[in-house]
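Readers should treat all values here as calculations from the given coordinates under stated rules, not as data from a laboratory. Every value quoted in this text rests on a predicted model; they were computed, and no experiment measured them. Cβ atoms are built from the backbone, for glycine too; each structure is taken alone.
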Structure P
Amino acid sequence: MLKGRLGLDSAHIPHADRAGLLYLARGALTARFGTLTFEQGTSSTTDALEPGEYSIPLQGVSIILLGPGSTVSHDALRLLSYARTALAAVGEDGVRFYTAPPLIPDRSGLARKQARIWADENSRLMCARRMYAWRLGKVLPHRDLDVLRGIEGARMKESYALIARQVGVNWRGRRYDRANPNAADLPNQALNHASSAVEAAAAIAVSATATIPQLGFIHESPGQSFVLDIADLFRDTVTIPCAFRAAKKAADHPDIGVERITRRLTGETLAEENIIPAMIDRIKSLFVEEE
């Protein structure tokens, strides 16, 4: 099993070790100095907090329930997303659930097909083989996922080296120190940022098709397994080229920063090449062909 992506999962506190729910009301949830802050306004007799400013243990809870009279800033949402802490807008004491769901179709056909294919071992393997065929350009005869992963891994090494030569980047291999991600060279840092950007696009595509992010066919353990499956379909054509072009540009403009350059360049590519619609089409064809 592929237990994570780039070793980043271990940087977060597992939800099993978190406190659970935190209810906040009549205040502003904002970000200040890189941490989450709740500015409690005039409280009612039912509020647990007195008026004032409170630092929120961002990774200490699984979900924040935001009650009436509250607002949330964009920066706060960004921090919550990074810490994988959920946010829900609720009624007084949680008696209503108001958070808008993702914009998804009003039918569950694709999700039911995905679940049915995933639940059958043979169908699940066939689906994984189809995804590998899309990536490798041919159908492989192997029926063992570990063998397919090994073949794909060798192909990735070749792709890294080839694209690096085309772009003009000095490539010394894929390296990542989960304890110190900034210690990696520019191409490896750019790959991390480009991967995150393409995964975000894949998450939008999965949400738009109302498919189930947890039910992956190649990735198995992460909560976004199917998102990672879809993102990997565009690794050769989007992620690696964008990362290496960004690394080359970052070397010439060290004052800007590799993360900013990579995200901007990858975002432009996603828009110009209509990558998210292409991801949606891939998801649809994956299950239609399997059926």
Structure Q
Amino acid sequence: MNKIVTLFQESNARKLLDHADGIIIGNARFGTRLCRSFEAEEINRLIALANDRKKAIYLNANQLFDDPMIRDFERFLKRIDVAGLTAIVVADLGLVEALGHTYELIYNPETLLTNAYDFNMLADEGVKGAFVAKEITKDDIIRIGRAKTYELFMVGHGHLNMFYSKRQLIDTYKTHYAIEDDLHDRQDLRVLEQLRAEEAYPILEDQAGTHVFRSRVFATLDHQKELSSVVDTLIIDTIFKDDAYALRILKLYLHPDRMQALALQKDYGETWDEGFLFQKTIYKNEV
């Protein structure tokens, strides 16, 4: 099971690649919920580094695309050494249609792929693999993995996104309350509810819109052995943290240690849980 990590600073990539099987990066015009936006020149240097180290490198283009954005992205790709990319991660079927059979693609619609039939539906469309939904159980992941026809990806560690709006909600809030500080692309903002004051939900507004994340960090540390039987690539998402955190997490996932895990949570003031691995999502109709 390959372990791929997000990246904040180009200067830290070499250190992270000593422990990770690869990195995932993006540009804010086409990717969303990124640790940082990388320009074409930086991406090309990171591609060269990853190729030299024989490591994977993924370009995250997980926004919802309209036709002008697709054309802009195709122009952007001409500035990048796409032959050196392992694959492009996309969330929009329109982009799959536009790029399929031309580039290596990974499909990541985040919440949609909850069964083997849906997971495998793009096997004939030039897609290299897909992400299982974040809200399904470990048993469901294993069941899908046993029936997969291409590579299975999943987010294995990090704050899971739980709300998304294309509207710039923080900017609206800022305007309403006449706040002068620039709150766009800030990773230190939190939402607190009066009834759940102990839960601080990270919130981020980027070019793609506004995103609210789970307060607790999803961790699969204790389930790697079972997941590795079906998961080809595990993503370690370090948004809201830093590359030093990424390095410690990588070492921990390579060599699990309960005391180190507790120390890391204490140092970063976070709580880990197992998300939906043992909790089915149930919708009840009102009578």
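Looking at distance in nm of label points 7 Å out along Cα→Cβ at positions 207 and 223, point out which structure of P, Q has the largest value.
When distance in nm of label points 7 Å out along Cα→Cβ at positions 207 and 223 is computed for each of P, Q, structure Q gives the biggest number.
Please compute volume of the Cα convex hull per residue in Å³, for residues 23-166 alone for structures P, Q and give me the label with the greatest value.
Top value of volume of the Cα convex hull per residue in Å³, for residues 23-166 alone, among P, Q, belongs to structure P.
Given a value of 6, 27, 37, 24, 6, 0, 0 for P(r) over Cα pairs in 10 Å bins from 0, in percent, calculated from one of P, Q, which structure does it belong to?
Going label by label, the one that fits is Q.
Among the shown structures P, Q, from which was the value -8000 of helix-only ellipticity at 222 nm (-39500 (n - 2.57) for each DSSP H run of 4 or more, over all residues; to 500) calculated?
It was calculated from structure Q.
When relative contact order in percent (Cα under 8 Å, 6 or more apart) is compared over structures P, Q, which one is greatest?
Q
Have a look at P, Q and say which one yields 13.0 for mean count of other Cβ atoms within 10 Å over residues 119-126, as calculated.
Derived from P, not from the others.
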